[in-house]
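Any read-out appearing in this document is the output of simple, stated calculations on the displayed coordinates, not a laboratory observation. None of the values given here were measured: they were computed from a predicted structure. Cβ atoms are built from the backbone, for glycine too; each structure is taken alone.
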Structure P
Amino acid sequence: MATHGLGLRDVSHGLPPPRARLLAPLRYLLIAGPEKASYDFVVPGTAGICVWGLYMFIDPKPHMFGDAGLLRITRDLLMMGVPFMVGALAAVAMGGPGAYLDRRPIGTELYLNGESLTLRRFVCYLLGYLSFLGLVTLIITIVAELLRVPIMEWTQHATFLRNWLQGIGTFFFFILLSALSVTVLWSLYFLTDVVNRTTER
């Protein structure tokens, strides 16, 4: 019987894999569940806009750059947090089969493309999404630090453009940070409450 090597095209489950394979963690946002959409979009979006508005309103503003800046603090936290989340994802995904992780959560139903998810699959999507958010935010903080001096030089005679870039940049930064923070808090609730339920509520 002929055999062939296993490649990326052979790794599929259920529906055909998406074209953008590196964006697979974002499938977490397609999972339907009670109140999940609120904590995926509404709460992070509202919190991010409010924090951004407060940042733009206050004067003097907290520093974004430098050793005590928000970008440096965020980068230091994510450099520790992202590897931890990736390691946790690997532990859950590669763990041996068992009746506990491979059952459906009690008291709630979670669906992806019409298919009910087990605890293991949902936690994998959750940790994958957190890892993706953390990595994207980490990359953005590093790129912002690297581009700061060139942008300051390019816009030294265009104050309006510099302020516009600062406003747009801080807006996306606070939205990402809000999405990451809210999802971490929601995952703590899920992993400490929902996962350990033994009866319907």
Structure Q
Amino acid sequence: MSARPADRLSFRAVDGSTWADFERLFEARGGPKSCWCMVWRATPEEARRRDGPSRKKAMHKRVQAGMPVGILAYRDGQPVAWCSIAPRSTYRPLGGPEEVPGENIWSLACFFVVRPLRSQGLVRKLIREAESYARRNGATILEAYPVDPESPSYRFMGYVQTFREAGYREVGRAGSRRHVYRKALSRRLKDGSEGTIP
């Protein structure tokens, strides 16, 4: 049996070397070129400029500065999906509990998958890759803000069932629609096993 298209994937972080791929994905037909994933990142000054080109410029500025913003999924060398994964401190308040000493919280804030690959489990793959990426960069907790399937908004942030199945637990609510889910990340111990980061 041949692999499904969503099984033939590779992943890369968005940085200076992959910006053109990020740009191509967002500007493709059906892409989120009006927001550029800046809604939860914008400073008060940036928030006054809501047009797509201004948001693109603001995102590009972050990437040029070396700030983590997310990861891309590729199929056959072409970008086909995006996941916004970055330190929570680089976003506006998302509604999660306050960080306590010793924690390094990263946030999973958005997903985009090209239409032909939707409903093939790609979001689950993005979550797993986001966990690895955040862990490699020192995160101890991954936080997400999914909604129920019937929610009329924020569906780009994922669904609660997907995160439950991925081992996340609910720790609160953010507004009337978004749930706050968290997962403690693990690290490799000297013997090769995994241990939970406290």
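Comparing mean count of other Cβ atoms within 10 Å over residues 107-114 across structures P, Q, which is largest?
Between P, Q, the highest calculated value is found for Q.
One of P, Q was used to compute helix-only ellipticity at 222 nm (-39500 (n - 2.57) for each DSSP H run of 4 or more, over all residues; to 500), and the result was -7000. Which label is that? Could the numbers behind the result be given before it?
Numbers: P: -19000; Q: -7000.
Label of the originating structure: Q.
If log10 I(q)/I(0) by the Debye sum over Cα atoms at q = 0.08, 0.11, 0.15 Å⁻¹ is calculated from each of P, Q, which structure is the one that comes out at -0.37, -0.65, -1.03?
On the way: P: -0.37, -0.65, -1.03; Q: -0.26, -0.50, -0.95.
Corresponding structure: P.
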Relative contact order in percent (Cα under 8 Å, 6 or more apart) derived as 32 - corresponding label from P, Q: P
